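So, here's a batch of structures to check.
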Structure I
Amino acid sequence: MIVRTHKDAENSAVDEEKFISRRYTLRADGMGHSVHETHVKPGQALHMWYKNHRETVICIEGEGQIEDLTEGGKWDLKPGVLYALDKHQQHILSSEKGMTVLCVFTPSLVGPEDHDEQGSYPLLDDDGTVLKR
């Protein structure tokens with residue numbers, strides 16, 4: 001059994017200007033997915049495109065908006081609202097006052113991934129070697 005605390009996830013966090021991503025499980029845990037708690041900082045809009053991963057997200061605190069740049073549409077996010085990027089949609093995740101979401105990625109992230117200029121994560125091998133950008 002894997003048991004992790006918020007403090008444990010802080011050790012693998014990626015803290016950027018626009019967000020903080022705390023990583024609770026990663027590929028080394030062998031679950032087939034990784035679980036992250038992401039806090040979108042107030043007043044931020046994040047352009048993302050997970051071309052190498054699928055992501056499911058549920059809002060747990062605060063409010064924001066998801067805009068699908070691939071298929072079109074905008075949805076308000078508040079606690080209990082989920083969205084899933086099933087077709088690698090480019091999107092903008094935004095929040096005026098700040099928002100916390102839980103994210104599940106498949107394939108699992110290794111840990112050090114950070115968004116590139118397109119808003120994507122590279123696909124990494126277990127040792128962190130880039131397999132695909």
Structure II
Amino acid sequence: MSKIHFSLAEANALLPTLRKELVELQQLKHKFQYQLKKLNKIKEANHELQTDSKEIFMNESELEFIEMQAQLHAYNIESLGVQLKDIDLGLLDFPSLKDGKEILLCWKQGEPTITHYHGEHEGFSGRKPL
């Protein structure tokens with residue numbers, strides 16, 4: 001399978017869809033963290049009482065379901081050929097070519113369009129204006 005290379009226009013055209021996927025992922029991440037804290041408190045209380053709890057099973061099941069949902073949203077992004085770099089910051093990279101060299105068009109959530117790029121090994125801190 002050949003590597004996908006995006007033009008700037010193609011990458012920018014995907015942003016509305018990707019924004020929605022990122023928001024869903026971020027919400028699921030927060031929900032997961034909340035549910036995990038809740039589960040740990042329940043386990044702690046049950047350990048002190050030395051009892052098993054249906055509540056533990058239900059919370060563990062909820063965590064697994066949240067994880068499956070998050071994996072689906074991450075897959076939706078990556079199946080387009082886009083690289084998900086950071087969920088919290090909303091960082092996405094789009095493989096592209098500039099002067100015959102491979103680059104990554106770089107977008108951060110909150111930016112209206114893609115305005116920066118960096119080399120494959122430079123990362124976000126190496127962003128340069130297009």
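Every number in this text was worked out from the coordinates using simple rules, so none of it is lab data. Just so we're clear, the structure is a prediction, and the values are computed from it rather than from any experiment. Cβ atoms are built from the backbone, for glycine too; each structure is taken alone.
Kindly point out which one of I, II the value 12.8, 36 was derived from, the read-out being Rg and Dmax of the Cα atoms in Å, for residues 23-70 alone.
Details: I: 12.8, 36; II: 12.0, 40.
Of the options listed, only I reproduces it.
Matching task: -500 is the computed value of helix-only ellipticity at 222 nm (-39500 (n - 2.57) for each DSSP H run of 4 or more, over all residues; to 500). Pick the structure from I, II. Please report the intermediate quantities before stating the final value.
Numbers: I: -500; II: -19000.
Traced to structure I.
Say we calculate Cα Rg over 2.2 N^0.38 Å for every structure; which of I, II gives the highest result?
On the way: I: 0.99; II: 1.39.
Sorting by Cα Rg over 2.2 N^0.38 Å in descending order puts II first.
One of I, II was used to compute P(r) over Cα pairs in 10 Å bins from 0, in percent, for residues 55-110 alone, and the answer was 24, 55, 21, 1. Which one was it? All intermediate terms of the calculation are to be shown ahead of the outcome.
Details: I: 24, 55, 21, 1; II: 21, 35, 25, 13, 5, 1.
Comparing all candidates, it corresponds to I.
Tell me which structure, out of I, II, gives 1.3 once distance in nm of label points 7 Å out along Cα→Cβ at positions 39 and 87 is calculated.
The correct label is II.
Quick check: 4.2 is what I get for distance in nm of label points 7 Å out along Cα→Cβ at positions 63 and 119, calculated from one of I, II. Which structure matches?
Details: I: 2.2; II: 4.2.
Attributed to the structure labelled II.
With relative contact order in percent (Cα under 8 Å, 6 or more apart) coming out at 28, pick the structure among I, II it was computed from. Could you put the intermediate results ahead of the total?
On the way: I: 28; II: 23.
Derived from I, not from the others.
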